[in-house]
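Just so it is clear, none of the values below were taken in a lab; they were calculated from the coordinates. The structure presented is a predicted model; accordingly, all values stated were derived computationally and were not measured. Cβ atoms are built from the backbone, for glycine too; each structure is taken alone.
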Structure P
């Protein structure tokens, strides 16, 4: 039986986190962290089954051209470096980080379809990107999803919406 788990946190510099480091870890990839001029390498990490970098239908041209012809991890690296460069404060909040447990009873393909539906309804329909990866530790299929805290604009990023 599936164990429900859905958690949301914020990737923030003030707590020593980085959007690029978080993305590299989730994608099990090697990424350049431009702000600190260093390489982050998680290529030895295992468990990645699937990855997607999804943009809203009305995504601005700068974003589409920035990620064109890149791998999923490459699109993630470019995008989160742009976010890191945009945010100037030492305590900046960089991304929303969502972890979702997936049902054990579903196949990998069914869980991917479930996540695609969730992303379309709740993330990209709101004008946000969805950078998500499907990990499968034995008995623990789950997704890590990162999205922005600022809306996308034609020039970059807009103001954060405070609820």
Structure Q
């Protein structure tokens, strides 16, 4: 039994293909919205990484300045007070100043270690956000490709 194709009778619609196209048209804006959101998150993470870099550079500069200050105080103590007789209160004041300067150097070194750890953590967040953007971009491209293929088959 052969079917005779009547040129005036329209072909039966492919319901599965129509349903697929309808779903893809619904899915595409959702995927694009997710991509847009991921891109915003990635830009925010990149900005935070830049801020971490700046904070680390500033911290390093402060450490250099505090080390210089400590060396200056230490040199002054050695030149003015080592091997000389001075009042006990004067020596205590000078040594307190030297100790305070040394403590500031140590605190800045600890702060710098924390800044570096924060920067590494932010770098990881930025990389994760970049991977998420790439994943979302691929998802959008897949849906666009499927839509294009489906429309090409229906034409």
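Looking at mean count of other Cβ atoms within 10 Å over residues 22-29 over structures P, Q, structure P comes out largest. Computing helix-only ellipticity at 222 nm (-39500 (n - 2.57) for each DSSP H run of 4 or more, over all residues; to 500) across structures P, Q gives -8500 for structure P. Could you tell me which structure in P, Q was used to calculate mean count of other Cβ atoms within 10 Å over residues 14-21 as 17.1? Of the structures listed, the value fits P.
For the structures shown (P, Q), distance in nm of label points 7 Å out along Cα→Cβ at positions 30 and 142 is largest in P. Taking mean count of other Cβ atoms within 10 Å over residues 38-45 as the criterion, the top-ranked structure out of P, Q is Q, with the highest value. Given -0.51, -1.18 as the derived value for log10 I(q)/I(0) by the Debye sum over Cα atoms at q = 0.12, 0.18 Å⁻¹, which of the supplied structures P, Q does it correspond to? It must be structure P, since only it matches.
Sorting P, Q by FRET efficiency 1/(1 + (r/R0)^6) of positions 62 and 86 (r between Cβ atoms, R0 = 30 Å, to 0.05) from high to low puts P first, with the largest value. Using the calculated result 2.3 for distance in nm of label points 7 Å out along Cα→Cβ at positions 94 and 118, pick out the matching structure from P, Q. Checking each candidate, the match is P. Relative contact order in percent (Cα under 8 Å, 6 or more apart) was computed and gave 47; which structure, P, Q, did it come from? Going through each structure in turn, the value belongs to Q.
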